[in-house]
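These notes open a run of structures that come right after.
Since every read-out is calculated from the coordinates, none of them should be taken as a lab result. Since we're looking at a predicted model, the values are computed, not measured. Cβ atoms are built from the backbone, for glycine too; each structure is taken alone.
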Structure I
């Protein structure tokens, strides 16, 4: 699988390399820096591993490789990060815009005794864990329409406030109970979309506080038919059933060689985690595109 993915990655880098010239006074172009980095990530190895010529195929050992210190410095530069973003944006164009987007998060745990001060304890599904979270807003594209990273203890509804304005063209946003907050419903209303999410305690009272009209509409769609003893409308039932797609998407993101797994011991601090996750999202998108071409 790693070899098949690498051929797709290398082809994409070659096609995009002309749009990103070599930085002034730099020995290695940004495309070469990302090439070495992707070689390490696709094999789930540290960056230093890819800086060793013995770990490359025989036909590529004659090419100069940057030192580990050079890789560490260049991966922090804005030009390399913009190059990475351009690669993801290009793959995003291969998808199709949809009126329905799904919101969800995925825990990225680290060891309990890690020295990473940015990795916090928080709720990871049904258990406590330490690390980070990947927050995504996903539509019909092979990469998320919007994504960001946060600590494990970040609330889904708080981070989604930053993601929703990036989901242009969405009519409905589907989330789990962790997204049920008046503040998020207010942001969705300003962006012209309806958030549909169950409450943490469904079929209970609303109290005396003021609620956003969008939240009341979400409750009306998911709960009121049950309270009245009638079946939910087919539209509401089919709409919210689409949220399960993001669960399958996360499963596919992790379920192949080179996919996104629990963070390795050398992937620590936010900037390294962000680069690692971006590379894994890119690999997953290339795998989906390749499978679609083979199936056509």
Structure II
């Protein structure tokens, strides 16, 4: 069933956990995510990347994810991720997205603020929510390239930014990146603590695929309430394709291949959800 962005985050806050937000480029991935969530009775988010939504199949993909989410036993919200253009944000919201991420992290502070505030005006009219980013999480959302950390979130700006934009969730940059880490990440825990103390909205952590389990658990214990995962799912997809593709190619058995892909991704999602909700008693 579809639930609101706010309700998913509120449940995570009550239970001292974090909502897993997983990028879905197809229905097999969505089914894997929802199956793992149903087994654990926890809410999840299905993410559509900005690049995917801008493609020819993007709007139909978003509508398909909404349909799958509505029919599922698991609770989920569908979100457009890392969009930088108001027209794209509006299109996703009007298509039914429960939330969007208005990403002005590459813009000067005032322009980032203006983008998120404008997106929030559109979202409110659609009954949806907006996530924003202060600082900049570097790297690529759709390709696993090595990257260095970007500009870190300024705790001194965080309260003003949230107040001026009306954002329902703030993505932090504390040494995390998208894609692959070029060296073992060193997260700035003092910065996370300061941002958490400065704002009263849930915090999200992007680029979780390369983080050590201990770091992810610590981040959740310090108030992270949403964690984005993409690279690990794509890595498992290609691992399964490499392992099972030659075996199934002779019979062109797409159904069997699809089932293997779903199971492989479901295992990754399940392990991540177990960790994100491990604090829940």
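Just a few scattered comments:
- Entry that produces 17 once relative contact order in percent (Cα under 8 Å, 6 or more apart) is calculated, selected from I, II: I
- For -16000 (helix-only ellipticity at 222 nm (-39500 (n - 2.57) for each DSSP H run of 4 or more, over all residues; to 500), calculated) the corresponding structure among I, II: II
- Once FRET efficiency 1/(1 + (r/R0)^6) of positions 17 and 81 (r between Cβ atoms, R0 = 25 Å, to 0.05) is computed for every structure in I, II, the highest value turns out to be that of I.
- Among I, II, structure where mean count of other Cβ atoms within 10 Å over residues 25-32 as derived comes to 20.2: II
- Calculated for structures I, II, percent of Cα pairs over 20 Å apart, for residues 9-120 alone is largest in I.
- With respect to mean count of other Cβ atoms within 10 Å over residues 113-120, the largest value across structures I, II is given by II.
- Which of I, II leads on Kirkwood radius over Cα pairs in Å, largest value: I
- Structure with the greatest value (metric distance in nm of label points 7 Å out along Cα→Cβ at positions 33 and 137, set I, II): I
- Mean count of other Cβ atoms within 10 Å over residues 169-176 derived as 20.5 - corresponding label from I, II: I
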